[in-house]
1. Have a look at I, II, III and say which one yields 87, 43, 35 for Cα extents along the principal axes in Å, as calculated.
2. Out of I, II, III, which one gives -12500 for helix-only ellipticity at 222 nm (-39500 (n - 2.57) for each DSSP H run of 4 or more, over all residues; to 500) as computed from the coordinates?
3. I, II, III: which one has Rg and Dmax of the Cα atoms in Å, for residues 50-177 alone, as calculated, at 19.8, 61?
Structure I
Amino acid sequence: MVPQLFGIEHILYLIISTLVASLALLLAKKYAKDEKDQEIFLRVLAALLLVAIMTNRLSQVFRYDDVKWYLIIPDSFCGMTSLVLALAVLFGKRDNAVLHFVWHLGIFGGIASSIYATYVGQASSIFYLPTISGLLHHSISATLVVGLLMFNQIDITYKKWHYTFFGFTSYLTLGAFMMQAFDMSDSFHIAEPLIEGTFLTAWGMAPLYAVGYTLILLVAEVIKRRRKT
């Protein structure tokens, strides 16, 4: 039987992955007291995320009869965010510019795409490599961002909003290139919506994304000012 969205396999995955992520974060909070231990924990998560996203991309390369090497490049917001987030944590410093773009996509996109995982039914088993690796990279992405926030590795501030603008336009530029070079009509949802039959193309999501990010920055600023008083 093919796994279904919110079917038993999907629900079990959500329960188990949530429990594992929560336990890992709780243990890290309890035992990783100094900066070095926290850094090790976050980089281990980042390494796992890198393995998960690259496994997912390689599974796409060899998924069809003809090998499509260009599919090694993530062609979605969540996929590219998982790759960029992993590399930013592995090789970047605390509060680096890249984190200011990908953290919110990592946590909100990771959670949303794990819960509303329309791709769970693409094969007869949830352990089909493109399926399980897709679920895992979304879950680990969200867990990693929670860890970064928990250990104060990101200073959420309106002063760095331009990194988000630069990152979003970079995604769209790459998506446009992939559409032209490899005839990928769904690349970064520029031409095709995230959910079929809706307005949620990249252009439809952009204003929602901007409003949502602005609200996050406003809330963060209010919290900072209250802490100072």
Structure II
Amino acid sequence: MLENKKFVAWANENLVVVVGHTQEDHPTEYEDAKGKKQPGCPLYRGMTCEEHRAIPRECMTGGEGIPTVKSTNMMPNSWLVTPGGEVTQIPSADQQSAGKIEEIVMEAQKAAGKHLTWKKYGKYLESFEASDGALREDKLKEAIKALQKVEKDSKKLPAGMQAQVTTRVDAINAKAVEAFEALKAGEDVAAAMKAANKLKTQVGARFKRGYLPVVAEIKAWLKETKAAAK
């Protein structure tokens, strides 16, 4: 199964694959493309033998709130753990069938609701990081632009991801409100209005859910202040 390139490509998009194997009588090095010995397991590339030997124990003991699998004498022994923590043993007859495993996983995904491929999830995380970084530097326009890449797909996102988007939208709005309150505190009304217009431009990009609440506040204040100045 792990040498089936088509299955591996599918698994990399739809699963987090964990391989546990306690066997100790195999080499702990492998040969690279140039025939040079490299540290690592020749059976499970990308892992050390210490790691794959420890995994079965960790999967069967776990920690608080972490799903666990049961010890059996069957080999191989495959399990599916859903995001909700449900643990299901893959039937023996299906363990070596890529098609059967894909079928089982797809059914579990349907039952779990909306889900993301690993590739799409990675892109969303990159956008979150870019937005968070821009916000830390008070670059509100850049923070909004980065977050829009995720927020535009809101209807396709799982509930947890939607909540993360909302949290970031609220954080950007709070930062803008803070900047708005600070500029209003200035004694120079003309300078405050100029700064408010600049802030409105920075935060005025529209999300699919609408504009940031602070945009309406800035517009109302500018209208009232302009009328009072006449």
Structure III
Amino acid sequence: MSFPRKKLDMGLLILEERSCEAIEACAKKFHPDWDFNRFEAIQCNAADAEPEDGNRYDASYIFHIAGPALDTLDKEIPFLFPLERGKHYLWELFTELPKSGGSRSSRQFWNRLSRAMSGIELPITTDELVEEFEKASLALLDRAVDLGDRFYLTDLDYGGWNGGFVTKDFLIEGLRMLAAKLDATGDRKKEKASDEPGKTDTITEGGNKDEGVSGQED
């Protein structure tokens, strides 16, 4: 049984790219200068809403105006909780934040990583996870200033202590956490040698071929 996106906590919803695209498109119909980056920063407590913002960056208001679009998306890609039968996606592993190396901007960058990989279906192999994580990280850090132990991103700096910084320890710990969750939830693919030399069969960890991520037959 799927769950309506407009009933979710905004902090969970903004981990998924298509939901964010629907939200931004709806918000800009009413407010052409609406800034998703600012909206997300407010939701992540990295920025404060200003009086002139009115209610346009309020999560309840956004859910109201984006409700029909989110309903349509629910029909196309149902939101599923872990272990529910159906298609699951990589963004579902991003619901927790790494505990080490955090900063004022960590949550926002973590959300960006999640959205960049949100369309990847589970299960995947650990090697595939590492490859996709590195690719997404490098793309997001393309214009960042490398300060040795951390990166600085201007568009994530809303002031305050360590605003705009993403530490390398945070990224390392994040990848480790995702790999551990991938393994623990049974969403990891495992390569198994087939009877024919030089070929492999991909099976789901904890299940047989052609089973879903929770071990149920599709």
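1. II
2. The value was obtained from structure III.
3. Label of the source structure: II.
No lab work stands behind these numbers, since they all come straight from the coordinates. Fair warning: this is a prediction, and the values are worked out from it, not measured in the lab.
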